Structures are given as C-alpha cells and as structure tokens.
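Please treat every number below as a calculation from the coordinates, not as lab data. The shown structure was predicted, so the numbers you read here are calculated from the model rather than taken from an experiment. Cβ atoms are built from the backbone, for glycine too; each structure is taken alone.
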Structure P
C-alpha cells in the first residue's frame, strides 16, 4: 500500500521536503520544493495547513507507480477531506487509469480518521493583501498579466531546473521563482506505472504556500472555460487529461481552502468565463505585439523534465501546436502565424493530420490527451480561419459554437 510519511519546512532556506513510501519495499520517495524567500513573519499554523494540501497532492506523482485502493495516512483527516482526496486521486488520475487499464475501484480511497471539523484561520487584511498569479509564459497566463495590470499583484513561476522563460523578465510586476525537484532517481528504481497527474492542483498548492509566505490573500490561476469535455469513460468515470483545470475542480479547491486554510483566501481564474477561442482573440488584441514571438504553449519543446526553456519554442509537430494553430488562425494573418513554425502551415503537415482529426472529432479519432479546446469550439475556429490558410485534406463538420458568449455563472470578478 502507498504510505504518506511526512513533510517539513525549513525557515532558514525555505525548502520543503515531502516523503512517501510503499509498505512492501524500502524505497522512500523524497521530493523537495524550494520556495522564494521573504522577510515576513511566518504564521506556521496557516503555513502548515497549506503544506499539508501540497503533501497530499504531490503524492500522486509517486502513488501512480504502484497504485493501491487503500492508502496509509496517519495525519488526521475528516470525512470531507477524505472525499476531496478521493476525487483528486480518482478523477485527477483518470487519464493515468485509462492508459493503464485501471478502474475507479482500483484507485485510492481515503479513510477519515477524525470527526468532521472545520476551523479556518481568518486573515487580517492589514497583514495579508494582494494577488499572486501563476505564470508559465503561455497565452493564458500572459493574458491574465495584462488584465490585472492595475491591481496589487506579483507573479510566480515553478520550474524543475534553475532556469525560467526569459519572457517572464518582461512582465509588469515582480516574478518569484520556486523550484520543484521530483525524486526521479527513486521513481526510476520503482519501475512501476507512469502517467499524467493533476499538475494544476499541485502548482496551485505551491502558489498558496508562497502567497502565505508573501502575506498575499489571493492566488490567480489562468484557466479558461476548458477541461470539462471528457476524452472517454471508464465504468462511468470521465477520462479527462486535466481534471484539475475543470470548473468543478476549481470550486472544490476553493471550498477546501475556505474550510481548512482560510475563508478570506481567494483562489481561482479570472479567465474562467472565456472560451479558449475568445482567449486567443483577446491575446492577439492585448498581448500579441508585446509577446507574440516570445510566448509558447508547446509542452514538448519547453516543459519536459530538465528542458532548458529560457527561450520558449514551438515544436510544430504536437497536438498542442495544432490546437494553438487552430485557435489563432481566425485572428492572425497566415504569414504571421506561420512564422512561429518555420514559416510553414501546420494544416499542410501530414504528421499532424491524426491530431487534427482528434481535435476536430473526425473519423472516431480520440481527442488528444492535452489541454486543448472543445471539439465544437475548434471546428468553429477552423470555419473562421482567414481565407489565405490552406484547407485540411478532409471535411470538417460545421459548428454553431458561440465563442463570444460569456459563461457568466463562472465569472467571479476576480480582477475587479
């Protein structure tokens, strides 16, 4: 069985250590996260509550090697927390389950060991204020940077090497850097299963920790109306590449933070009301001149373990590149968009035809396991592309998707 061991934070160097193991071997996984130093007085009770959330979420990276239905957690959790962690380890690992032929019943089930109890800590507005906004150098987080330019804010980037995208040096406020060191050596020794984890939740928990150290009261993510469309199903479990980006997940995380950390803490995305296609339009309008040839949304070229991403690039041969090409084609001249991809059109790249079919829901191709737009939305983008773009060599169904429609029920007015 997977066992959560312990975690610790060193106030001298701001390094947190999180440790895990399995009951039938002697490997102890140890992950370190180096947070940005501050001179603020630390509320250790508040900090510990945030670190505990990180402790559970980080565990997905090691649990997945040999997943067990039962897990051992000696820290006290109540029924609400157990249900929340069940969601994270089951729906947050749904792609992992799909790719490794597992069912929901095979994944972790947490057992409450404490009576229901909720005692969040109030934040004194005289001590805690301002926004910490997660940054990646992608279109969404850069658009958020422009939208919150007139607020009290700073940025946070999390990497796995001592480097960061140079584009972050041009932001309109300070950007702190934290470094996450996964226990890759012991992961290789464990020789178990592999797959995607709810990384957005993990990064959000790091941002909550850093915001507490900074004495800030809000954490902004940069997620549009995305992630809700499942790729497939396993016995009623929706298979979702990035469940932790869904509206449901954002609400669950907010509720957890309000119950167990502080009711005064704000967490969410100011882009949530917008479709991905609308975000692309806004990015061209507000950000392209400044960031158009410096940003990237390509994971392969920039965000794999150990990759030096000081200068962000596009590989031009992955589903993320294809998705971005579709989203920007209605709003950019072909020569401008093609210049990001060695002056070639991705619609003419036959290596991407299956990816485009998956993105556009054609010939029963599975939607790529990436953070991409909805099928109807991407069909709409294709139909809107400027006339100088070539056509794909297959018919794309029409779509009446209204990309301008705001999801007002998901507009929490974070940036106002």
Structure Q
C-alpha cells in the first residue's frame, strides 16, 4: 500500500495546476520558497520555448502546512497559469458553458495523444486531449517532488541530475561531477566542451524548424539499503522507478545502472563485488562498482541509485507535418502552436521529482512514522542493524549489558 500518494489536476491553458500530496509526516519544515527553487530549475535550459517566458511558476501552499510545518493532513499546491489571462484562452478553456463559437482543433499531430485520446474519450475536438496531455502538467509533479525531496533530505538522501546527450552530442562525464557547474550550465551538463556543441546543435535544429531528443541521468545519493522488496512484482523498487521516469512526456526508454551496456557483456564482468569490512570507507557493505545502479532484486543496496531517461525528439515540430483530419480522415497537415526545441535539461529536473516521490514513498513504507521525528528515529534504529550479523549481535549484547549496569547503578 502506498504511503505517499500524489495527484495532479489542471490543463495547459486552464486556470492553473493543482497537486495534492497525501502521507507527508507532521512536523516537516516546508515553505513555498523551497518548492519555487525546483520550479525555476524546471523552466530553465537552453532550447525552451516562449511559454517559459510567459509563466513564472510558483506554487502556493493552500493546505496541510501551519506556521511553516506540515500537520499530517494532505498538502495542496496551486500553480496559476499566467497564459490563461489571455482573453482567447479564457474563452477556449472556460469551465462554464460559453455562448460564442469556439474553433475546433481537428488536425491530428503525430506522436501526441491527439488521435488515441479523441478515440478513447469520444471527442470531435483535440483541444480537451492536448490540454491535459501537455508537458505543462509536469510543473505540478515538480512541486510535489519538492515536498518529497524535503522528506528525503531529513534522511540524508540527495537527488541530482545532469544531461548525458542532446541530439548527436554526448558528454564526457567526469568521475566526480561538479554539481554547481551543472546547475550553472544552460544545458545542465558536466562537460564544458559538450555544452558548447549541444547549444550549437540546438541552434541548428531551431533553424531547421526541428526538435532534438537526448538522455538525462538522475543520481540519488545516501539512499539506505533495504527500500523496496523482492517478494512481489509490483513491490520491486526498480520497476516503480522505471514506471515513474517512463511516465514523463517524451521519455521512451529507461535504464538503471549500466543495464543497456551490460546486456552485451558476460556475467563476471558486470557484477558489483561486495567488499570485505576492512575496505569499507563510508558505510557497511560497500561495493567495488555500481553497475546495478543501486538496486538488486528490486531492493536498494546502499549504493547511489542511478537511472537514465531517453527522450525522443519532441513531436511538436514547427514544420507542418503530413497527417489526417479527425473529422474526415482526409489528408492534411498538422497544426503548430509553439514548442521547445530540446527539453533534456528540464526532463532531468522532472525526473528528479519523480524519483524523489518514489523513494520517499519507499522510505515511509520501510520506516513509518506519523511525525518526522518518529520517521528519523526509526531510520536510525534500522541503520544500526545494517552490518555483519556477528558484529550486530555483539553490539546488541554489549548495549544490553550497559543498560543493565546503568539500571543496577540507579537502585537504592
């Protein structure tokens, strides 16, 4: 059963977006500035469209928080769509009936939800489908993810992302990533040379009235061992993470660890050797490598959780593309409102939010607690049991003896 649940509502050009997060422990320090920081990161990135110049995303907390701390009830976040203030959108996306005629959108865009959505829900107008299926919805996910990230911060878990490729340009990833440099990069890449080439490739695609895809990587550090489970298919954490990242608009493939490259190797070359206690530096049960991406059998193993998302080029290309009309089925050309050229940098930020939501849910399931203090105590208690069994048992015996001696010393 999910401990942390979230829902989003809203359309791209509607009045706004709403996110509701349920299951956040009481006592967690939370304010709108923390959420706003991630929303700004989502709107950035070279190659974004004009919509990002219109919107200044900020989530208003309307419930679940009192005097800067969560109170255990559902948290509601509201993001106003500034573009809705345009009179045309107020009519097109009015929630009440309108007297004037509203132009129908019937030119189907390949690669979008237009065709399948209208057939599924029985519409003769694409507008109701494209408004909800728009990537604008991910702003609400990022807001919810910022809340989940705040929970994880209390447990020492940090989540970051960076760009691996855009179009034909791939980055050389250093052994130690300068995350400040990534955040300062307009394409959120750790390779300065690749940054220049990526920007040039985006400019060329824009001139050609086309779009680009690419790959982002998310890394979650400080994740404790033991999140997830191997006992049922739907409790495997790697499956949950893959679904979460795959649900992001334009993501068509997901990789955990070195899963893709490992498929062409032999077993002895892809195993992450478990180091003996004498070689542990940071924590018990360290590995020599992390090809598994921090997950084995659907359970976290204490190494960094590493997951990559592969984005197809955005389907909304500025050029008119051959298609069919929804009403007649006749040959025509697709319509174009506006779009980004490349969204890989922003895709990484959205994926951070999705990974945070999944990991926070798994942590709450594992450690429990209705108050953040209770959650942290349970987490520390579990951590004290991770290590060689003989050592854990010896520590337990010594702790019991110390407690008994303390009790004896307190008697009259």
Structure R
C-alpha cells in the first residue's frame, strides 16, 4: 500500500470534519442560551478540546496505522476493548455518512422543492453514494482531492460572511455580556462540542500517510485551531450585528440576510450545502477505512480488508459502506443520531486520552515523534474533560450506544467462532 496522503490532505480531512453542519445550525441556539457569552463558550470548548487533540497527536505519532482511536485503545487495553471502540467508530461514521446526506438533501430542498419528494430524495441518495463509491475505489488520491476541493469551497462563503460582518459590528450589542449568567454554559457545552467534532477522524487513514508520525499530529491540531478561530470570529459577528436568530433553523443564513441582504442569505445557504457535501465526501473516504482495519485484524470477515489490485483501495469495504449508508439514509432520523454521534465521539476522546500513557510506556522508546508535555498531567486532564462532556448524555442515547457495542461483540464472536469451527 503506497502512502499517498500529505499534510494538506490530512489538514483538509480535519477541517472538513469539523466545519460541517454544526456552525450553520447551532450559533442561534448558543446565542439564545448565553447571549454574547457564547463567544467565550466557543473559546472555552476549543481550548478544552486542544488538550484532547494533543493526546490524539501523540497517539497518532506512536501508532501510524489506519483505524485511529481503534488502534490506540487496542494497543493500550487489549483486543476486546479495542474492537468495541473500533465497532463504535465504524457505526458512528457510517451513520454520520447517511444522516448528513439526508440533511444535505433536505437543505437543498429549500432551493429545489422537488427534492422534498421521498422518491426523488432516494434517487439523489443513490446517485451521490454511487458517485462517491466509484470515486474512492478509483484511488486514494482522487478521494482525497475531492475532500480538499470541497473543504476549500466551504470556507470561501464563510470568509465572505466574515468580511462583510466585521464592518457591521456595533459595540452596544455586546452589553450585557452574560444576560443569563454562567449557569447555561454547562448545559450547552455538548452542543458546542458538536460543532468541533471531526478533528478526531484525521488519524483514521494514517496507514496511507507519508511520514505519518509527524504529519498527522500537526494536521490534526492545526485543523482544530483553525476552526476555533473561525468559529469565534463568526459568533462575534453574529453577536455584534444584533442578529435575532435565537429560534432560527438557519441562523447563519438569517444573520447574513441582516447585514448582507438576500444575496448573503443565499450565499450562506449554498455554503451550507457545499459544507455538508464536503462532510459526506469525507465520510465516504473515511468510513470504509474504519471497517477495513477491523476486517484485516480478523474481527469481521477478511473479505472486507481486500485491496483493489489496480487502484490499491479497500474496495470491498467501500462498496459495503456505500450500500449500508444508502439503506440508513432511507430510514434514519437525523436529529436523534446527532446526539448518539456526540456520545460516541466523546467515548473516543476518553479512550484515546487514557491510552496515551500506556502507549508511551509500550512504544515510546521505539517510536520517535510528538509527545504531550508534562507527563501524565495533560492526558489526565483530557480524560476529565471527556467525562464532563459525557455526563451531559441522556439515558436513551446511552442505552443505544451500549446496545450497539453488545451487538458488535456478538457479531464478532459469532464470526470468529465460525472460523474456528471451519478450521477444526
């Protein structure tokens, strides 16, 4: 397998994963709950996640193989816990692939009403997934280039929004700064975290990255820092322009209409569609690689780890993921899976932070690269941060997640038992 991915590819994967639907949908909710304090909420959440990202950076430097958090937890805590993490990663990424695709088609329906028809929507699902499946089978480079292009394209409307918005800020809109006090910050921290989710997917294709132990950590932390600065500026503009978007379903587009006119709202709507398209493209690229490594390690059928003889891509996993994503897109509920996804991502945070000290002990002497400063202190803080996020999860999402893990363990046990019986 050739290592064809470079720093810019991984940086774009991270930015693409972070700057998805959240920044287009959640600023109004944060403004309504916190007022101008929502600006500091983005800063606080971003700084907390930088600690987690540093732990991911060290783990990625120590374990430069496809699979991301699955490999970190597997090496640190053993195969069973590792498989549980990998299974959750596969399920959540495939769900996100499907659910954001449904959100994309729904958003596009505001411009093309015929897309709201169920059969037309399913046709679009099939066409998009079919195109991305073929694109990713044809080669790592083509799939990565598609993500890079869409990442750059999604940032351009946001930069235009920032350029006009900075000129429309009025200082009196920042007073009072905390109209509801500090208490709502805890209740809204998980929603804020959702806007930052995505940097953790950057290490998933590490096995296909040239000089992965240096490139992946830098790209991952860089994508989070870039997104944090972008989010803080956008929220500052929303507050400073006095946008009344607390109850808006398209807060960024409505804010743009306020100081840019109708064309601004249209620009942001198109930007949201491009952004979701980029996320879907990234999911189509990454989801099969999460599945492929579980198959390669023998937890699931080995056929899923086959690479195309010409294009050197995990074509079986790519096709299977596309089929499953299409089925999910036809039947899943978007809003419910957002909460489930948030919890699964927080579990990845926690597992990686806890794994870092053990990985350092097992592999540190043999693997050069980035190390988190201050010994165990930052990984421990990262684990505490992850727990603070996790306790915000409601019981239905917790039950669903546990059930998913149990189902995955049953499937894996049945497959491995069948293989043992066949060999005997």
Can you tell which of P, Q, R yields -9000 when helix-only ellipticity at 222 nm (-39500 (n - 2.57) for each DSSP H run of 4 or more, over all residues; to 500) is derived from it?
-> P
Taking relative contact order in percent (Cα under 8 Å, 6 or more apart) as the quantity of interest, name the structure among P, Q, R where it is greatest.
-> R
Computing distance in nm of label points 7 Å out along Cα→Cβ at positions 26 and 106 for each of P, Q, R, the value 3.0 comes from structure P
